[in-house]
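Alright, structures below, take your time with them.
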Structure 1
Amino acid sequence: MDELNKYRKQIDSIDHAIIDLLVQRMRYVAKIGLIKKGQGIAPFDEKRWRALLKDRLEAGTVLGLPDVLIKQIWHSIHKHSLEIEKKHE
């Protein structure tokens, strides 16, 4: 059980780091939303989205992550990011 708890604590630490990184990412998304609003640019940029997803899929594949996991994660992140950007429309 001691080994199990050790690994669980490591996972907890990683999960908190992921949350911290997501907070940082969303702060940048909010800044981008303000810039886009100021320049009259729509929140959704299909070309950027396709390039981003392709890049993340390639990065995940190299590291052995399944495409379905990467797609689920980034679709959720992107959806939330668009909601933040739309607040600045």
Structure 2
Amino acid sequence: MVMYHGKVREVAPAARLFAAPAHPYTQLLLGSIPRLGETPPAAGTATEMPSPVVDPPSGSRFRTRCRLATDRCAVSEPAVRPVGEDHFVACHHA
């Protein structure tokens, strides 16, 4: 299970999660794992992380850092939904 700011973002068996991450946050996490012999990827755009307690963002909590975010993400929190066998994701665009 992958969580962001106290909310479930993705649930899948470990092998499936590593092979085919569906949520942009899971993709970001897995992309940040250093690999022996590879040059690290360039740093992404710097963003300030919102406070999950003091001032959580409206809608999807990851939207302020998400490359796929749209107006819909600011308005409604995505429900966890199936995207495959034993694979669930909370994203409007996955």
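Read-outs throughout are calculated quantities, based only on the coordinates presented, and are distinct from any laboratory measurement. Predicted model, so just to flag it, every value in this text is computed and none were measured. Cβ atoms are built from the backbone, for glycine too; each structure is taken alone.
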* State the single structure among 1, 2 that was used to calculate volume of the Cα convex hull per residue in Å³, for residues 10-57 alone, giving 117. => 2
* Structure fact -> If helix-only ellipticity at 222 nm (-39500 (n - 2.57) for each DSSP H run of 4 or more, over all residues; to 500) is calculated for 1, 2, the one returning -4500 is structure 2
* Asked: Once mean count of other Cβ atoms within 10 Å over residues 18-25 is calculated for every structure in 1, 2, which label goes with the largest value?
  -> 2
* Structure fact -> Computing relative contact order in percent (Cα under 8 Å, 6 or more apart) for each of 1, 2, the value 42 comes from structure 1
* Entry that produces 12.5 once Kirkwood radius over Cα pairs in Å, for residues 34-73 alone is calculated, selected from 1, 2 -> 2
